[in-house]
Structure formats: structure tokens, C-alpha cells
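Nothing in this text is a laboratory measurement; each read-out follows from the coordinates by a stated rule. Note that the structure is a prediction, hence the values are computed from the model and not measured.
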Structure 1
């Protein structure tokens with residue numbers, strides 16, 4: 001929820017800046033060049049941030065996968081130990097009743 005508010009806040013700042021620049025007392029070519037350079041800077045920033053988010057997500061998925069594999073191994077070992085204990089108990093009870 002806060003991410004949406006922050007995104008809208010940044011969008012409002014960007015739009016307000018763009019409108020302010022359009023009504024600024026500069027020549028049209030100067031204003032367009034300035035807007036173009038700022039847009040390119042913003043695009044580069046968003047690309048960098050997007051890459052950071054993608055890297056973070058990939059790291060989180062890898063960490064989750066490792067944790068899942070570790071827990072699966074632990075559970076499998078526990079099941080195997082339970083089976084072994086069951087078989088030993090069954091064998092010892094059949095040996096003592098014979």
C-alpha cells in the first residue's frame with residue numbers, strides 16, 4: 001500500500017516538474033532538451049532500480065529454494081529414521097514372541 005502511495009507521489013513530482021518546465025520562461029528548444037535529458041536520467045535510474053529489484057528477488061528465491069531443500073532433507077531423514085525404528089521394533093517383538 002505504501003509502495004503505491006510513494007509511486008504516486010513520485011509521479012506527481014515528475015508531472016508537476018514537467019508542467020512547471022513547460023511554462024518556464026525558457027525557449028522551447030532549451031526546455032525540450034532539458035526534459036529529454038531528465039527523462040533519460042529517469043529512465044536510467046528506473047532501469048538500475050529494476051535490476052536491483054530483480055537481483056534481490058532472485059536472491060530471495062534462491063535462499064527460499066535452499067531452505068526448502070534443507071527442510072525436505074531433514075523431513076526425509078526423520079521419516080527414514082521412523083521407518084527404521086518401526087522395523088527394529090517389529091523385528092524385536094517377533095523375535096521375543098518366537
Structure 2
């Protein structure tokens with residue numbers, strides 16, 4: 001199992017970093033960082049979270065939106081926090 005160092009999830013509104021090449025696939029996103037020559041494969045759920053990181057919502061609002069998108073009874077707050085932490089650790093969010 002892969003272990004991730006989790007960046008603290010702040011109350012700030014996460015935003016996708018500039019300069020990424022983002023390509024949609026049938027099951028998620030492929031994100032290319034040309035500065036570090038790195039490719040990231042995001043599954044469908046991570047792609048939804050990533051796409052919602054437009055600077056207008058905090059982590060709680062993103063979790064609410066994900067819950068609504070997947071018609072969940074409760075917002076997946078803990079899962080979204082982990083996903084946001086991983087995306088930040090990978091340098092895809094600021």
C-alpha cells in the first residue's frame with residue numbers, strides 16, 4: 001500500500017497551479033507538469049475534486065459538491081481532505 005505524507009488541509013480555497021496540461025480521459029484526468037516532467041493520472045473521483053479546485057470553494061464546500069455529484073447521503077469530508085492533501089503533496093494545488 002502506498003503511504004502519502006498528508007499536507008495540512010487549510011481553510012483556504014485550493015486552486016490548481018498554473019502551467020499544467022490537463023487532458024480528460026473516459027475514467028479521469030491526465031495532468032502533465034512540464035516544469036518537472038511529471039505525469040499524474042487522476043481517477044474519476046480525484047478528477048472531480050481537482051476540477052472543483054478553482055479558488056471559489058474551501059474543502060468543506062468541495063466535499064459537499066462531491067457528495068451531491070455522487071448522490072451521497074453525507075459529504076465525504078474525510079476522503080476529500082485526503083485527496084486534497086495528496087494533490088497538494090504532488091504539487092498540483094496551491
Exercise. If Cα extents along the principal axes in Å comes out at 39, 32, 30 when worked out from the coordinates, which of 1, 2 was used?
Worked result: 2
Seminar exercise, completed: Output -34500 (helix-only ellipticity at 222 nm (-39500 (n - 2.57) for each DSSP H run of 4 or more, over all residues; to 500), calculated) maps, among 1, 2, to structure 1
